[in-house]
Structure I
Amino acid sequence: MESSPMFTPANSIAALLTLLPLLAAAFFPLAVTERLCSLPRNLRLFCPVALCLPYVLVTVAAGVFRWEWFALYAALPVAVALLLWQARRADPAQRGNWRDFLVLAALGLAVDLRWFEGAWPAHLAIFNKILLLDAGIYGFLVVRQLGGAGFDLRLRLRDAAIGLRELAWYTPIALALGLGLGFLHLHAIWPGIAAIAGAWIFTFFFIAVPEELFFRGWLQNLLERRMGRVPALLATAVLFGLSHFNKRAVFFNWRYVLLAAVAGLFYGRAWRQERRVAASAITHASVDALWSLWLR
């Protein structure tokens, strides 16, 4: 039987290179920061150019390599690093500089509006999302050295307790709203333990962690320093909801936006209690897994 083109050696190596920065920062944050911060400044600012390598591997193997996309994936991570280096110098108190929010807007819109997905072969656009996340991780962790993000996936029982508590608070609200609006539909099925565990683990690493790091670890974190805890929680939840406007709809999906914004309140509460992305990602992954398995 011929193997799927998604699992070629080139794609496997590219996947490893793409996931390595994410996993290294999540499980060895101090070691990664110390090692990279010991590099000479210019090397530290320009080494994110290496994030273009997965694009080269995947697209050359698929025969869809284009120089303009290569230039984008080589230049964008460096531009993020340079902007956040300037933000660090201009805002040592880390109250949030316009460059921080420019980087977040560019990365967020690029993912949400799928600006760069055309660079990739069919079914491999996930590379784009994780590479942009890697660029943000490098910029905020190594260059900006933003404190309080809480990006540490060495899970603790306390993370689970907080995450599941917020799930318990959100679930009756989501069911009442979602069923009442016709957005949720109950399905009395039992897919099996393996399917449930697989759905949760995939959602945790590839949906919940990237979104929670972006919206809570970076955005809510920075907004708190300017607006305070409650306004930052509300603003981030609204922006999180709006980021779902084009999901499962051609135009503005207001039901999805509303449910996601309410969910964002509970994700934000989970994150801010001990400033841990792991806690809010547990809530987020659990909500999404329940929805995908029994309520979609």
Structure II
Amino acid sequence: MKRSYAIRSFPKNFRVQKIKIDGATIHVRAGGIGPAVVMLHGFGDTGDMWAPVAAVLIHNHTVVVPDLRGMGLSSHPQGGYEKKTQARDIAQVMDKLNIDKADFVTHDIGNMVGYAFAAQFPARVTRWVVIDAPLPGIGPWDDILRSPALWHFNFRGPDAERLVKGRERIYLDRFWNELSANPKAIDEATRRHYAKLYARPGAMHSAFNQFAAFTQDAIDNKALAANGKLTMPVLALGADHSFGAQMADDVRFVATNVTGGIITDSGHWVMEEQREQTTAAIVKFIDIK
């Protein structure tokens, strides 16, 4: 069934804090009690995307939802957008919250930070749900780079920023419209919400730097993968109008215990297009005893 979902707020008992880490200040929402779950967003969203899942998990989990460096309400430093560095950001956030290990749930660029975290700190990740985006340098990465739909990977620089400045909504609409199965699923309120965040000073410059770091990320990921595959349970979810079953195939290049899954009737924006289906898949996997 095709429908749209309005942007949601986090449960009222979530606390919001600014956590200072090396070179940045990370905006973090946290709440609940029990085993920890860390949820990482990607481009076109912020941590706000995870509010519906957090509302379910909070009943028996401590849920931690940061905005990545340079995105959302986190600070916008000039550097540090390599995913290995951002993984260390998340490690410091967990340290500040006295969290030793956690399940991870990631989407889009969050996948890349999630892999860099799990590969550097494997003992700190108990389970990993990885959703609908590739890992630089891993599997068919070179073929993925040739896709015309992914021209934005190399769209950056001062002139690109001048073109987008004041037109952030138009730029973001391209992603929501072209990378979804049903553009109407990303409703007007959701579009306005994220466009306002990405129009903040420095936000698009930082977002472009997330993509600019992919070349170094590919080098780093190949080196991390050479150290051996991840062994924690992984659920790789692909949207049927996006990465589909390829998501699990790609993750198997870096992990041994991978279960694949498909979010049906959805493009890349699974939380906006198929909220209940995506939430159910995440919660079921996280709650496996």
Structure III
Amino acid sequence: MTSPQPPICNYEGSDYQDRFWEQGGRAYEDQAEAIALRRLLPKGGELLLELGAGAGRNTLRYEGFERIVLLDYSLSQLQQARQRLGESQRYVYVAADIYSLPFVEGLFDAATMIRTLHHMADPRLALKQVRQALQPRAVFILEYANKQNIKAILRYLLRKQAWSPFTPESVEFEKLNFDFHPRVVRGWLKECGFELERQLAVSYFRLGVLKRTLPIRLLERLETWLQLTGWCCQLSPSVFTRSQAVGDTAMASPGIFFKCPVCGGEQIEEREERLICLKCSREWPVRQGIYDFRIFPS
């Protein structure tokens, strides 16, 4: 008997990119993530998987990679990404959920998951799927929302919040929005076949009053210094990690890319506007250049 599918956070039809990022006063957060990525990304590679790519806000930062696969559950977010990035064979757009990745094992030499794990009701299952898609020694950059941040600690000590930032359980502060304890995330990474190499503490100054009163250049300079505290302690609202995929696992055979997320078959034939699994005969549509592998409840 198969386990039930975890619930999925769907940004379909959302104006998230415009409302949250472009008009939401989050230039500091965006630059803080850019600084972290510059520190953690390898200089180059062949094929990178961007999990939870959304509208492609970070995609241009992966400049050292020959090809990038943008994966998101939302078609409308991927359509925005195509408009942002333009037509290019460098980018592959895939609509799928992270719990059922449609890629053969050992395909990618790098992956990123930024502002995405906090939507995962079953983070370990998601991380296991990511590890299967990666080659041995591939680099995995993960960002997660940290429950043990300074603001949460102060609120707890002042009795303004009931939950403890020091206990290991995840906190669902809104539906399908979770904060995680750093020690627990490190345990998940190890359990799923990753070896932690580096941690950065990101976005310490994520407060409206600070962003309104301090120049962005000053915030960026302070951010550059404070991120380095992440190796010894994680007290920021966001934590970036760099890990390496370890273990003697499969490498993808040349010329094989997709697999069927239902039956696992690797013989996928592409025809006009659809992919067909030759093992189970399941068809997957290609919608305006986006491969749609989403599995809908029957």
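Points to keep in mind about this one:
- Computed 29, 13, 8 for semi-axes √(5λ) of the Cα gyration tensor in Å, for residues 54-133 alone - originating structure among I, II, III: I
- Of the structures I, II, III, the one that -11000 was derived from, the read-out being helix-only ellipticity at 222 nm (-39500 (n - 2.57) for each DSSP H run of 4 or more, over all residues; to 500): II
- With Rg and Dmax of the Cα atoms in Å, for residues 110-197 alone derived as 14.2, 47, matching label from I, II, III: III
- Between structures I, II, III, the greatest calculated value of distance in nm of label points 7 Å out along Cα→Cβ at positions 246 and 262 is seen in III.
- Winner on FRET efficiency 1/(1 + (r/R0)^6) of positions 142 and 182 (r between Cβ atoms, R0 = 25 Å, to 0.05) once structures I, II, III are ranked, highest first: III
A short reminder: the numbers here are calculations on the coordinates, not readings from a lab. These figures come from a predicted structure and were not determined experimentally. Cβ atoms are built from the backbone, for glycine too; each structure is taken alone.
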